[in-house]
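Next up: some structures, all given as structure tokens.
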Structure I
Amino acid sequence: MTETDDTVRMEELTWQAFEDRIDDGPVFVPIGSTEQHGPHLPLSVDTVIAIEIAERTAHEAGGMVAPPLHYGYTSQPGSGGGPEFVATTSVHGDTLRRQVGNIVADLARDGVREFVIVNGHFENEYAIREAIDRHLENGLDDRFVIASWWDLLSASTRGPIFENVPGGFPGWEAEHAGVVETSLMLYLRPDLVDEDAIVDDGSSRNPPYVLKPAPEDTIPDSGVFYKATHATAETGERVLMEVVEVLANAIEDEWGT
């Protein structure tokens, strides 16, 4: 047995080993971003979470995990702070669509027929969907699960997380660098969390429409959009376990793999 026999990471395999495992399950494609996440979290949050979910689900359901995309669709002021924060490095929606489309097309050419796209960045979703729509326009019989991880978390699990948070659940768009993302990072990569820098913050106003350029009072100075001090590693573990279970069950239910 070699050291790579138990790996699910595509980049750790030889091309022959990859070919031998094509029929063992879907290929997972994690898609994140390089985006500010407040003073306490690294720029890689969205990618770290997407990779961890993909790899843990692959171990449960079978399959391989392709190398992640570290750059996501343009960060928006109301859900990530936007380009107003230095180091937030994004790509245009058409660029992301083409990247996803190229990756899927090459893997499909090699014989992959089932794909799980694991999205970790709020703004990525529609570029991903369009990429897959265009791929399927070619009359191919490939199958896809597209999962933004927050959509897999049940209301019954989410409710208790926010029951003692003043204001309750603010919606996923406004939970950027807040309770759940911070909790996941405390569980997954505590070495990347500066616990002394965790803050509760939010914008002064949240209009029900989009303003471009965004006024200063619609973007929190810290880059934290909600009450991150309520985060715990235990919450992160609970969220991760449920998301992985739901995704693994979805693959079994939809494809029987």
Structure II
Amino acid sequence: MSNVLEVKNLTMNFGGIKALDRVSLEIKRNQIVALIGPNGAGKTTLFNCLTGIYTPTAGDIIVHPPQGKSRRINGMKINQITELGLARTFQNIRLFGGMTVLENVMIGRHCRTKSGIAGAIFLPKSTRGEENDIVNQSYSILEYIGLTKYVNDLARNLPYGAQRRLEIARALACDPQLLLLDEPAAGMNPQETRELEGLIVRLRKERHLSILLIDHDMKLVMNLAQKIFVLDYGEEIARGTPQEIASNPVVIKAYLGVETDAEIN
């Protein structure tokens, strides 16, 4: 199974603070990988490096698109990285609250359009056809996610769990090969978390997506991930299967702060 993403010796410094210290990982096609660690371990910093929000201090981030040559994406613009097939959600929900649910998904779809400024101004037949396609594709994504009953509602009026799913829908509209989910279960009740787990499984099985997941819900992580990377103070301290990670004493100490024979569950 080939890699979708490779991270090699990634380092991110903020002044005198080393948020990431030579972190390496890889994600294979159609694989769910989890990135875990205590608060402040560097997980979201890594996401921000992968998606172009930060330019790493050192190291390499290499994307392997389904077609075309592999690309080193350090320093690329966010839209260029999205076009290569990486899309993400955020730990703190970042929807366009004053726009409808459908419009939020349509915004995500526009990274795959061909119409330029002239098309937007003069609206030729090709542009109108493309816009119709965007509407239809966006609605199909909402059907898949289970949000069509909210299609014309303002995003800010949705229940919390539906807002979380809408962020995933908007990311799917970018047509990614790798979906990065930053604490998608944060603030969800148990029923919403179970529904989220089912959705992520479907995305891998039915849409053949690779998924990189950050979450503090260890039950969710252990149920979903095929491989887990563990960070602490910006360094990798462990990697392995859920079974290996759950019984790793170094990981347990990082989470609990004490030596213990307990398992993460």
Structure III
Amino acid sequence: MPSSDKRKVLITGGAGLIGSIMIDKLGDKYEFSSLDLKEADGIKSTVANLDDLEAITPAFDGIDTVVHLAADRSPAGSWDSILKNNFVATYNVFEASKKAGVKRVIFASSNHAEGGFYLDAPWKHVNEGNFHLLEQDNYELVTENHMIRPDSYYGVAKAYGEALGSYYNDYHGVSSFHLRIGWVLETDDPTFSAYSLSLWLSHRDTAQIIDRCIDAPESHRYDIFNATSDNTWKIFDIAHAKNALGYKPEDRAGSEFIKRPYKRTT
């Protein structure tokens, strides 16, 4: 397909991990551009801070779909940082999308929007690696219909982004999908804890579910999806993504782990 015929997709945070995965695995299908604090390798890049609406607005011109990844991605982030980089930034992305006539925003929400469920059985048993207390595939999973239950300011900001997307869809005509991402790891290896085994979203499953969201029909206006690989021990139900998007995860974490610290490289 000639470049001019490809769907134009802006990635906020295009220089980050998930942006890099998208560019690597989907770069032949879409015409990507990036909006980030630094340039992304191999694609057109706008360097600007998302808390500055005027500065970021030009990056949205001619864009069909925005994949909004950029944020303070730490669940332990301070209120001041989350306010600036998650609340204000997400508003600016939706507002710039509205002004530019963007058809759909895909928002990187998070399991932390419902992380409070980790406090309760059966999910705390999965979180803590006490798999012997559960019968595999025979306990309740957290679905997109469970109540919002954030575990941090970060989680609150993700729930806010889902609500903001609903408002912009209903009143401003900007469609949005919200992916409650489990955990995308630089190493793509979740075997360092029970928590990571349950939440793992592999690199190729990350690319697939985002691709399915970009490609979904325009008549599908708004939705929320849990987004993990098809892991043996789950907290979050991914049936809705399978049924509504045709998501077919290729990867599955098992039960074995060697407990060790996880060190993020970026």
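Some notes on this structure:
- Of the structures I, II, III, the one that 0.05 was derived from, the read-out being FRET efficiency 1/(1 + (r/R0)^6) of positions 28 and 140 (r between Cβ atoms, R0 = 25 Å, to 0.05): III
- Comparison of I, II, III by relative contact order in percent (Cα under 8 Å, 6 or more apart) - largest value held by: II
- Taking mean count of other Cβ atoms within 10 Å over residues 44-51 as the measure, the highest value among I, II, III is held by I.
- Each of the structures I, II, III was assessed by distance in nm of label points 7 Å out along Cα→Cβ at positions 68 and 84; the largest value belongs to I.
None of the figures in this text is laboratory data; all of them are computed from the coordinates on show. Quantities reported herein were computed from a predicted structural model and do not represent experimental measurements. Cβ atoms are built from the backbone, for glycine too; each structure is taken alone.
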